[in-house]
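What follows is a set of structures for review.
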Structure I
Amino acid sequence: MRVRTRSPEEILEIYEARIALEATAAAGAAQRRSDFDLVRLARVHKSMIATASSDPAAMAEANRAVHEAIWAASHNGTIVDLLTRLNNHLTRYPQTTLSAPGRWDEAIAEHAEIIDAIGGRDADRAYGLAREHMTKARELRLRIYADTPDA
């Protein structure tokens, strides 16, 4: 048995895979989404908007619900499985990137754009927006790691 230590290299590895998979899930959702998927996406996005930005745990949960609804709309079980496992690796980094100044509102707006692209069946746009969204998350995660004294 080996205990993994937290490191910026691990963050880069996790996000390298996550960025590609999240973008692929968003593109797949744009191609294969159902009307029910759009209803679910609207519902979880509305719930995210209603979440208090003073509660980091609730923010992280609302954000995760949006991402999981996008994954589900991709109708690709392999991607859902891989992204779920990657998210489990991120639990070793408990501080949410959504607490960074301005990030909560920015993430809400980015999700709205991704959902709009999915609704419009624009796979290329959904892919690019999701990739950009997750790249920002990676940069914030690295910044949080660097700013945390006991990381």
Structure II
Amino acid sequence: MRRSERKQQDPDLGVLASRLLFSVQGELFAALAGQGHAGLRPQHGAVLAHLDVEGSRATDLARHSGQHKQVVGKLIDELETLGYVERRPDPTDRRAKLIVPTARGLDQMQRSDAIVAAIEERAAATVGEAAYASFKALLKQVSGGRPGAEPG
């Protein structure tokens, strides 16, 4: 059996995880585009998914997302240009900057939460509430084993 056939018949954890990620991202960003947020790309999720309403330091966003600081910095620049975030001085450390969502960013965050909740509700309805809760708990446990991973 060829490797590609085996991966289709018995996909490993990486293949399954990427399928899940791409499926959720595809639905999320398509729905966001239809709700007035067409300029966003899935890569922006590395910042937006981990951004606190009160603001976050870029180093924390990099750590939570698992991305390099340089990548996160570039994404922050793009999101700032698109009007989703702004840089403000950190009141606890004058040398540091906080990345704070703008009104547009807060709207996107609220809409994203609702879209993802709907995706999760649909998944739970498909496999059953108990099975989905078990799946999510197991996925958290398995994905939490990576060094630097943030427990969910």
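Where is distance in nm of label points 7 Å out along Cα→Cβ at positions 117 and 133 largest, in which of I, II? Between I, II, the highest calculated value is found for II. Assign the value -20000, calculated as helix-only ellipticity at 222 nm (-39500 (n - 2.57) for each DSSP H run of 4 or more, over all residues; to 500), to the correct structure from I, II. Going label by label, the one that fits is II.
Each of the structures I, II was assessed by mean count of other Cβ atoms within 10 Å over residues 13-20; the largest value belongs to I. For the structures shown (I, II), distance in nm of label points 7 Å out along Cα→Cβ at positions 29 and 141 is largest in II. Between structures I, II, the calculation of Rg/Rh (Cα atoms, Kirkwood Rh) yields its largest number for II.
17.0 is what came out when mean count of other Cβ atoms within 10 Å over residues 69-76 was calculated for one structure; which of I, II is it? This value belongs to structure II. Out of I, II, choose the structure whose coordinates give distance in nm of label points 7 Å out along Cα→Cβ at positions 37 and 53 equal to 3.0 when calculated. Going through each structure in turn, the value belongs to I. As an exercise: relative contact order in percent (Cα under 8 Å, 6 or more apart), calculated from one structure in I, II, equals 19. Which structure is it? The structure behind it is II.
Here, each number is a calculation from the coordinates, and none is a lab measurement. Owing to the predicted nature of the structure, the values given are computational and were not obtained by experimental measurement. Cβ atoms are built from the backbone, for glycine too; each structure is taken alone.
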